[in-house]
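Please go over the structures that come below.
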Structure 1
Amino acid sequence: MNAIVSVTSDWGIGNEGRLLVRNKDDMRRFVDLTMGGAVLMGRSTFESFPGGALKGRRNVVLTRQDGYAAEGIETYSQADEAIAALASEDPDRVWLIGGETVYHELLPHCTRAYVTKNDVALPADAFFPNLDEDPHWQIEETLEGGITKAGIPFEYVTYRNLRKMS
């Protein structure tokens, strides 16, 4: 399983349930990487999608809400149940997509983290773990990104979980 996330300079990922940076290039990359695979997310993240379940992907939602259901998703109340349900999938095609609680709980199970780093500080109430300060994570690749319409420079950084190296 891999994580995919867009962060600000202080590793902020959201504020009041919304992404911090609007970035069409990053959204295209998200679609390209996750299409045809499985996406694992928390209920709040799922509910933030205006069109419901993400098309062309297996949508797996973690929730503590008993009986929660929505069209196009599978729900699990425990992380280990969701991971077991995804065991038949190609691990390189399983994507952890948020939010904060799910990232913190399941990031140790990820082999890589695909991070879009936006060079800006914005008010945030949700954060991704700072992989630059975690000795278990190492930068594997950095790719030039660009500049958003709002003038925010960004780059793509792929981290490798050293605990998952073969």
Structure 2
Amino acid sequence: MNLWLRMLWILFAASCAPRVDPTDPLRLRFRVMPTDLDINLHMTNSRYFAFMDLGRMDLILRCGLGPALRRDGWAPVIGGCMVQFRRPLAPFERFELTTEVKGCDEKWLYIEHRFSSARGLACVASVRGAFLRRGAIVPPELVAARGGFRDHVGAVPDNLTAAWQGFRAAAE
């Protein structure tokens, strides 16, 4: 099963699932398929990013932002990602992807992705993303208002703010 089929499944499942608060962790379950492997016969690094896309798509749809994307012409984009790989995911191994909004500032929504299997945590990633409309960033307060979760998304935790500041400083 490739990612297109997985994406179609997420679209279908999210349309049937109840609406959620975006600060609640959302969980998706997958299995590592042969098309997910690299030459070392474990899930390739790039596939983690593709699964994170699926997690964010599930989050967007299940917290009610799908209509705003279509109606208002919003496009979700990623501004950066910090990833720590802890252990490999083997062929046919089942794993769970947990996606959770950690907070927002004046520009970015901060999302955490965790990949876990029966053997424990495999990967954790912090992503900062935004929605664009006609090349401009849609304020996170408007995103929260359209999704009906204005009071549920708080400030970015201090440890995450410090990590992103360090990441930005290293990139400059």
Structure 3
Amino acid sequence: MHVREATPADAAGVRRVADAAWRDAHEPIVGAAAVQEFLAEYYAVETLRERYRDGDNTTLVACEDDTGEATDVVGYASGVPGDDDAGALTLGSIYVHPDRQGEGVGSQLLDGIEALARDGGYDAIRLVVMAANENARGFYEARGFEHVADDYDERLHVENCEYVKVLGDDD
């Protein structure tokens, strides 16, 4: 597995993973129509290309093998500068194709985001996950994230959980 920063050439591969992962994880929670609408709005291939070319966030991709070819994307994660003074990088997304889950891809991506956070001088990583997404919550909790708050997503009409992981020297 090869993890690297996304380029505009990765947009179609990221969209392919997003389609499969969002349908697998979120359709049972918010329904097919909400997932389709979200994917169309946030994961249009041209939008992703622009984001990877000009964005203020960093997206990492996990590729099938060490060549790191864009067509081999099996997972992705994005780190977004926090919008508060708490010193936390926001984990905006982390998704692995359902056929590749359980193989350590998500852990490698999260390791990469944690390294980005440390390199950027952040003290913590913050994320929001759907409360009913028990698999994702278990993944984050196993990786040292603590549930710190609940909120309601008005757009998707779903309860969410906010998690934070304080980054120490030995993480």
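Upon calculation of mean count of other Cβ atoms within 10 Å over residues 9-16 from the atomic coordinates, which of the structures 1, 2, 3 produces 20.1? Walk me through the numbers on the way to the answer.
Values: 1: 16.0; 2: 13.4; 3: 20.1.
Only one of 1, 2, 3 returns 20.1 for mean count of other Cβ atoms within 10 Å over residues 9-16, namely 3.
Thinking only about relative contact order in percent (Cα under 8 Å, 6 or more apart), which of 1, 2, 3 has the largest value?
Top value of relative contact order in percent (Cα under 8 Å, 6 or more apart) goes to structure 1.
semi-axes √(5λ) of the Cα gyration tensor in Å computed as 22, 21, 16: which structure among 1, 2, 3?
3
Read the figures in this text as sums done on the coordinates, not as results from a lab. Because the structure is a prediction, the values reported are computed rather than measured. Cβ atoms are built from the backbone, for glycine too; each structure is taken alone.
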